[in-house]
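Asker: In what follows, structures are represented as structure tokens.
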Structure 1
Amino acid sequence: MTVAVSAHAGHRTAWYADLVGPFLCPASRLDELTDVLDTGSGREPLEVSVVADTGTGGLPDAMAAVAADSRTALRGVELAVRGEPLADTAAQTLADLEAALAAGTQQPGESSDAVVVSVELPPTAAGRAALAAVAASGHQAKLRTGGPSAAAFPPEQDVAEFLLACHQLDVPLKCTAGLHQAVRHTEPATGLERHGYLNLLLAAAAATDGGSGADVGAVLAVRDAPGLAAGARALSTEEAVRTRRLVRSFGSCSVSEPVEDLRTLGLLTEE
């Protein structure tokens, strides 16, 4: 935890700080976080997004603890929906979440409106059906795009269909895991097929431009780095706004790798 907090502070004061979001911490490890936080005066509160690894039942206390500590500011909640039928489970989970938000953000200076909620669903037909409950809640969806095994990396077409479903329901999306690099590639050490975050953004652009599932999936499969960079540069302001309305952010175990890829492709400079 000490290493993670220190690294996050470094990223948040670096020249690329605008690309770095809040500090994600599992609810089960909030005690560890508060134990290592600096108590010095004059420091800005650490912006925290709580990952609900203890279920919705533990969220009110977790959120209240973050909101009540002057050294932290509650900025988000992330939780996964599990259990069949998934659509019904999603509806019940979101109902429980609303109660947790009401109970856990009743602190001075905090409101549930200031907390970004990300609801993780699988990129399956059942997951897409459960998106209706997320749309009704006004929260954003979360899609896992990688993990420790090949099975954790969804095929291009599954991601494409999920993007289109989010677009059709006007549900913003956050992606997580596996997106260390800008362009789709085969990892030499493991042979895993990894998605690229630049592919993802341009696939979202295709989805918002009326592209079909095949069109969006084709963009996710592109391995031409210069071509993808050129496609990103060619987006108009209107297209970029539509794209970012759909895909809000992505989580990565690394910050330096995504930033370095952007620099290599000429899409980001320190100046």
Structure 2
Amino acid sequence: MTHEAIIDSLFGWPVKGFSGMQLAEMPLRAHQPYAHDRLWAIERSGPLFDPANPRHIPKGKFFQLVNTPKLARLRSSYDPDTTRFTLCDANGTELATGTLNSVEGRTAIENFLARWLGDLAPQHPRVVGIGDHHFFDVPKPFVSLINLNTLKDLAPHVGQPLHQQKERFRANIYVSNLPAWAEMDWEGQEVLLNGQPAFIARERIGRCVATEVNPASGERDCSIPRTMLTTLGHKDCGLYLEPIADMTLQPGDVLGSGLNK
């Protein structure tokens, strides 16, 4: 069995809970997450986040698919250089835009979401973010990896073509060429990039009900964590990797377990 994978695609998720941006390359620094990943979030209850004292806050305090599936009906774009965040409908019609590092820009996004979400917003939305603080589910310097063959293997159990619905899993790195579930053998091991030490596979990713939301329709259309528990005895899908070197990832690069050395 091969322990090598090919990077299929790379994604950043600049605003927690909203659609991602596909990347031609992903620069990484040792012991740091991707620089533009979950840099912003939108509070649904609070205020809780203090820019003068940034700290980890549980994900349920922010708007995201686990509590607000309707967000999947929006298409978003983000410019890392200007922090301009734009929301469109499924047809590409612009609904709202604003630079998130300005009061005016944040207010434009907040006011649109308040109107668009209506009663789904417990309080007036509040855009938060500061410097290089990342709004991750786990407060660690990780990037996430998903094996597309694992999604293909899981698909018949849940009745959805999961490998064609990448946004359900909101990973940074999607890989192919690796047998289904073989990535789980990497846990705790060194992972090589084109033959050179690049990551430590720190832990498996336990999945929540956010994966049940269809990324196109915004509807819950399958039960992934419960089905995994029933059929596999666990709800782990994907790995958290910690970079241990400076590098730039590109589609076509080879990732492999250090066990193969």
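Taken together, the values in this text are just the output of simple stated rules run on the coordinates, not laboratory data. Owing to the predicted nature of the structure, the values given are computational and were not obtained by experimental measurement. Cβ atoms are built from the backbone, for glycine too; each structure is taken alone.
Asker: Given a value of 1.12 for Cα Rg over 2.2 N^0.38 Å, for residues 132-235 alone, point me to the structure among 1, 2 it was derived from.
Answerer: Details: 1: 1.06; 2: 1.12.
The structure behind it is 2.
Asker: Assign the value 2.0, calculated as distance in nm of label points 7 Å out along Cα→Cβ at positions 148 and 172, to the correct structure from 1, 2.
Answerer: Details: 1: 3.2; 2: 2.0.
Traced to structure 2.
Asker: Ranked on mean count of other Cβ atoms within 10 Å over residues 12-19, which label among 1, 2 comes first with the largest value? Each step should come with its number before you reach the end.
Answerer: Values: 1: 12.6; 2: 23.0.
Largest calculated value belongs to 2.
Asker: Can you rank 1, 2 by relative contact order in percent (Cα under 8 Å, 6 or more apart) and just name the one with the largest value?
Answerer: Details: 1: 13; 2: 28.
Largest value of relative contact order in percent (Cα under 8 Å, 6 or more apart): 2.
Asker: One of 1, 2 was used to compute helix-only ellipticity at 222 nm (-39500 (n - 2.57) for each DSSP H run of 4 or more, over all residues; to 500), and the answer was -14000. Which one was it? The partial results should precede the final answer.
Answerer: Numbers: 1: -14000; 2: -4000.
Among 1, 2, the structure yielding -14000 for helix-only ellipticity at 222 nm (-39500 (n - 2.57) for each DSSP H run of 4 or more, over all residues; to 500) is 1.
Asker: 1, 2: which one has FRET efficiency 1/(1 + (r/R0)^6) of positions 124 and 212 (r between Cβ atoms, R0 = 30 Å, to 0.05), as calculated, at 0.95?
Answerer: Value 0.95 for FRET efficiency 1/(1 + (r/R0)^6) of positions 124 and 212 (r between Cβ atoms, R0 = 30 Å, to 0.05) corresponds to 1 out of 1, 2.
Asker: May I pose another question? Given that Rg and Dmax of the Cα atoms in Å, for residues 84-155 alone, derived from a single structure, equals 16.7, 46, which label among 1, 2 identifies that structure?
Answerer: Values: 1: 14.3, 45; 2: 16.7, 46.
Going label by label, the one that fits is 2.
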